[in-house]
Structure 1
Amino acid sequence: MEQAKEILFNGELHVHRPNREELLLIKSGIYSYEELFLRSQRLFKEIQDLSLSSMLPAAPDQAILTKLLVELREELYR
């Protein structure tokens, strides 16, 4: 959800997360279900709000995606 928020906010995706330590704590089970649920609700609301003003298109360009897929497959099978 944080990545979705990031994409809507600035159009970028960072795979290496700046909050890595926090994510590892979540994975370790330090937070309760209720804490994580409340956090996810807040993030969902932020995502909804950002989606209203995002410059991203409503849907991906299928022609560009098809072209990219063909190029990737051609490169893979060389």
Structure 2
Amino acid sequence: KGIRQSMSRKGNCLDNAIIENFFGIIKSELFYLKKYHDIDELKRDIKNYIEYYNNDRIKLNLKGMSPIKYRAHHIDN
């Protein structure tokens, strides 16, 4: 699929900052709030959360828009 591992210098975590932040958010807003009985239930909830995060969850640093709406707004302007 053409995916390559990011190889930054030792101690330089900037490559991972965005996804590490997302993992922290998903754990606090989803994972820690529910006890999962099987992996399929967790996978389903993660897929639903990612859909919610991208399309409906507003972020103040994106001018109160969801990521999808923010990108569309800047493409249109």
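All of the numbers you see were taken from the coordinates with simple rules; none came from a lab. Bear in mind the structure is a predicted one, so any value in this text is a computation, not a measurement. Cβ atoms are built from the backbone, for glycine too; each structure is taken alone.
On relative contact order in percent (Cα under 8 Å, 6 or more apart), which of the structures labelled 1, 2 is highest? Present the calculation step by step, with values, prior to reporting the outcome.
Working: 1: 44; 2: 14.
Top value of relative contact order in percent (Cα under 8 Å, 6 or more apart), among 1, 2, belongs to structure 1.
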Suppose distance in nm of label points 7 Å out along Cα→Cβ at positions 4 and 44 works out to 3.9; of 1, 2, which structure was it derived from? 2
One of 1, 2 was used to compute P(r) over Cα pairs in 5 Å bins from 0, in percent, and the result was 3, 12, 14, 16, 16, 13, 11, 9, 5, 1, 0. Which label is that? 1
Could you tell me which structure in 1, 2 was used to calculate helix-only ellipticity at 222 nm (-39500 (n - 2.57) for each DSSP H run of 4 or more, over all residues; to 500) as -22000? 1
